[in-house]
Structure I
Amino acid sequence: MRPDERIAELEAETASLRSDNAALRAQIQELVAQVQELQARLAKDSHNSSTPPSRDPLGRKRPRTKRSGKKPRGQLGHQGETLRLVAVPNEVVEHRPVVCVSCQTPLDEAAPVALYERRQVRDLPPVRLALVWDNLTG
């Protein structure tokens, strides 16, 4: 092989290697950007993003709250408040099932009542709109 041919062959090989090198560098840059994005995603949890605690990665320990030393539920000496049933309600509604829940057999009015349940519903007063007029034009 003549020296001129050898030089031409080596120059062609060098050009090919340079183009491969440039393609690999571009691919490396893309992969580095992907790795950085994934690492940033892994670093986020419920404390530094809007994700719920149930989405925290496994193995992450949540900071524990400090215990007060008190037992759960009401403390001794606390009166407690509860909504008492009204002695005379405004309205009594009786709900009777038409069919048996389990076997779908029709229930007539003469069927004996097996269970009574008493509930009290307290409705909020209706919302009233108020018109407020501000003189903003000055």
Structure II
Amino acid sequence: MPVSEVMLYLDRAHEDLRAASSNLQHGFYAVTLTRAYYAMFYAASALLSQIGLHRSHHSGVISAFGEYFVRPGLIEPEYAKMLTNAFDSRLDSDYDLTFAAGEELAKDALAYAQLFIARVEQHLKEVGAI
């Protein structure tokens, strides 16, 4: 049986979570922020894929996550805030040369990504998608 698109997204989410953790351990805090965000992005994409939606832009994934999962009450609002904050931190770490990502921010980003992915997987289990 072929691997579902949902599982492919989740596999990528876990890979980026491991990369974020490794980068944190090595002191690459800006890269930790980026990989933590992408872990969340792929987990959100797994949710969208499960209901047959795909978005080609980051803002589209974030918006659709809110519209289809948070607004109807399937996922708690704090997870939308986690995703938005992670996206903002990723933009800062990738494009703002004056931005200094510290260890605490990187640790928080990794912790939020872990929570986010766990919540996404809980929902996907509840609906029988994984």
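If helix-only ellipticity at 222 nm (-39500 (n - 2.57) for each DSSP H run of 4 or more, over all residues; to 500) is calculated from each of I, II, which structure is the one that comes out at -11000?
Checking each candidate, the match is I.
Any idea which of I, II comes out highest on mean count of other Cβ atoms within 10 Å over residues 33-40?
II
Comparing Rg/Rh (Cα atoms, Kirkwood Rh), for residues 17-72 alone across I, II, which structure shows the greatest value?
That would be structure I.
Which of the displayed structures (I, II) returns the greatest value of mean count of other Cβ atoms within 10 Å over residues 41-48 on calculation?
Result for mean count of other Cβ atoms within 10 Å over residues 41-48 over I, II: largest is II.
A value of 0.95 was computed for FRET efficiency 1/(1 + (r/R0)^6) of positions 49 and 81 (r between Cβ atoms, R0 = 41 Å, to 0.05); which of I, II is the source structure?
Label of the originating structure: II.
Between structures I, II, where is relative contact order in percent (Cα under 8 Å, 6 or more apart) highest?
Structure II gives the largest value of relative contact order in percent (Cα under 8 Å, 6 or more apart) among I, II.
With percent of Cα pairs over 25 Å apart coming out at 78, pick the structure among I, II it was computed from.
I
No value in this document is a laboratory result; all are computed from the given coordinates. For clarity, every value in this text was computed on a predicted model and none was experimentally measured. Cβ atoms are built from the backbone, for glycine too; each structure is taken alone.
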